[in-house]
Structure P
Amino acid sequence: MRGLFVTATDTGVGKTVVSAALLAAMVAAGERVRAFKPAVTGLEDEAEIAARGEWPPDHELLGTVAGMNPEDVAPLRYGPAVSPHLAAQLAGEPIEPERLLAAATATREPGETLIVEGVGGLLVPFREDYSVCDLAVALGLPVLIAARPGLGTINHTLLTLRAARAAGLDVRAVVLTPWPERPSVMESSNRETIARVGAVEVELLAHVHGPTSSHLAHAGEALPWRRWLAAESLP
C-alpha cells in the first residue's frame, strides 16, 4: 500500500494541516490521492467550532482537498470533543477495528496514494484494547509525526518517536508546524535537538494562511513527500 500515516504528539498540534498540505501538494503534482481519518470528534462542541474559525472540520477539509465525500473520509463522526473511545461509549456504538481497517482501504483504486490522519496521538484509544498505534501497525504505512516547534515539544516528540519505534513503525520524519518565518533560538534548538537525540529527519511546515487548496499545496510542496513515498526500501 502506497501512502503515509500522519500522527502527532498531541491533539491540536497541526496534524490535519500537515495531512491536508500533503494531499493538496500531491493533487497539484498530478497524483491520485485518497484521504482517511478514522474518527472525528467535537463536531457539536461550541469551543471547538469557535477555535476552528474559518477552517472547516477535519474530514470536510481533507475531503475537499482530496476530491472526496467528507463522510467517506471519516466513517466515525461524533459531536462531543472527547477521545474516540469515550465518544463511542456515549453514542452506544463500540468501535470495531475491523470496520476501521475496511474503511481505510474501501474503494481504493490502483495507483492511489493513501494519506491517513490519526486521531490525537499514537496512544489515543478507539477502545481500551485498540489504539491509534494499533491501527497504524495494521495499515503498515510509513509514519510522519506532527509536532509543535515551541516549549515542551522535545519531550512530547521524543516520547512519540519512542512509542512508534517500539511498535515497529517506520517513522520517516517529524514535521514541526507552524514554523515561524523568524524562529527563536529555542525553536531552532528544539529542531536540532529532536533531530540529533531522536536520530530522525525533522522537516518544517510554515503557517498556512487559509484552508484553500492553493495555500495548502504551496506549503505542502516544501515537504519532501516524493522521497518519503519512494523510500519503501529504507530501514
Structure Q
Amino acid sequence: MVGGDLARYLKPHFEEIVGINKENYEKYQGNSFDVVINANGNSNKIWAQGNILGDFEASTASVYKTLLDFTFETYIYVSSSDVYENHSSEEFTLEKDPINFSKLTPYGFHKFLSECIIKNFTKSHIILRCPMMLGTNLKKGPIYDILNGSRLFISKYSSFQMITTGELAQIIYALLDKNITQEVFNVGGKGTVLLSEVMKYVDKPVSITKNGNIQIYATDISKLNKIYPLKTSEQYLKDFLKNYIMLKS
C-alpha cells in the first residue's frame, strides 16, 4: 500500500519514478538512482511474533539486500514507531533518545536493526518512524476492520496516531527539497484518535472482541512539525475517509 501510493503521489515532483517490487526486482538490480525509498518489509505485527526468522528476512535482510543491489545518493527508510519500547506517550518517544532494543517486540527490533544498518551503510539517509498509515489499498488493521464490518480484536478504547500516504509523500518531498540528511523523524498527526470515535463515522455495527488489549501509539512529532506543519490525526482520518468513501461508491 505505502510503496504504491508514494510512487503515485511523488510522480509530479520528479522526472522519473520507478516502482520496484518482487516481480521486477531483478530487472532493476544494479541500477543507480538519486533517491531510493524503501517502504518494503513485513507489516503484520502478529505474524512477526510467531515467525521471527521470517520477519527478519522480510524486514531486515531485505533492507540489507537493497543497499547492496542498488547505488544511490540518498536512502529513505519507512520505519515504524514500534522501535520505541513505550510508544504510548510523547515523553518516551524522542528521536534523540537511545532505544532500549532488548525490550522490543521482534517486529520493532527488526525495524530498529534495519535503521542501524542504514545508518552504518549510507552517507545520506532519512529514517521516518511512521504510525498507522491510511492509504488507497488499505487491506488490514483496525480501521479496515471497522470500515468493513470485520471483527475488531483490540479494545475500542485503543488510540492511534495516524497519517495518510499522500501526506507522507509530501513530507518526503519537503525533506528532500530542503536537502535534509542523516536524520530520523517521528511521523504522524498531532494527537491520537480513539477507535470508538472512528466507529461514529461508520453506519454499520462493529463486532468487538471482549477484553481486547488497549493499544496506544502517540509519538513526539515536534521535530518534524518545525520543518513541515502537520495536521491532527483526526484530520488525516477524515481526509482518508473522504477518498475511501469515493472509491467504495
Structure R
Amino acid sequence: MAALLSLDGVNAGYGSFAALFDVSLDVEHGEAVGVVGPNGAGKTTLMRVISGLLPPRSGRIVLEGESLAGAPAYRVAAAGIAHVPENRRLFPRLTVEENLRMGAYLPAARRAFAERVAWVYELFPRLKERRQQVAGTLSGGEQQMVAIGRALMSKPKLLLMDEPSAGLAPLVVEQVFELVKRIRAEGFTVLIVEQNVRQVLAVVDRAYLLETGRIKLAGTSAALKQNSVIQQSYLGL
C-alpha cells in the first residue's frame, strides 16, 4: 500500500533564503513519525509547506495519491491534514468550545459538531470542565490540549504537530507527550516536529533528523536512540 503522505525532493524557502533542500520523507497509515533537529533546521518550514501555508519551490507532496504541492491551505485541510501550529495560536478571547468550533469549519465536521466535540471532551476531560473558560486564561498544558482538540475536530487523516513542547515547563512537557500517546492509541497518524529529541523518540515509530534544511539521518526510533550522532549531539550521552 502506498504511503499516506509522501514528500519527494522538496525545496522551499522565503524570498532569497533557501530553507529546505531536496527533502524526501514518507508517513505510513497509522504511524507516528518524528522530525527532529536543532532550532533553525527548517522543521517549521517543513510543516508550513505540507499544510499549504508556504508553496514549495520544487518537489512532490502527495497525500493518498493526490498531489498537494502548491495547493492552498484550505484545500490541504479539506484533503485531511490538520496542523497544530507552534505556540498553539489559539483565539485567546474565545472560550475553549468556541476554539474547538473553529476546528470544525469543514462542512462534514460542521454537520458532526456535537458528536466530534463530545469525542474531544472524552479524550481530554479537562477541556469539558473548562469549556466555557476563555482560552487565554488557561495554563500552557491546557492551551496545548485545546490546540490539539481543535485540530482533531475535523477527524484528520494526518495530524501535524509543530514543536508541541515549546515554551512549556518540564512537567507540562511530559503531559503533552502523554497526549500524543493518547492520540496514537485512537488510531491517528501523526507527524511531529520537535527539538526535544529524547521525548519524541519515546512516542514515535520512526524519525528523520533534519539539519540545515537537509535530511541527515532516518530510521526507527530504536535505531536513532542508538546512533552515535544523535547520542552525542541530542541526548547528551
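Values computed for the structure shown
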| read-out | value |
| --- | --- |
| Among P, Q, R, which structure scores highest (criterion: distance in nm of label points 7 Å out along Cα→Cβ at positions 70 and 222) | R |
| If mean count of other Cβ atoms within 10 Å over residues 94-101 is computed and equals 14.4, the structure in P, Q, R | P |
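Each reported figure results from applying straightforward, stated rules to the coordinates on display, with no laboratory input. Just so it is clear, the model here is predicted, and its values are computed rather than measured. Cβ atoms are built from the backbone, for glycine too; each structure is taken alone.
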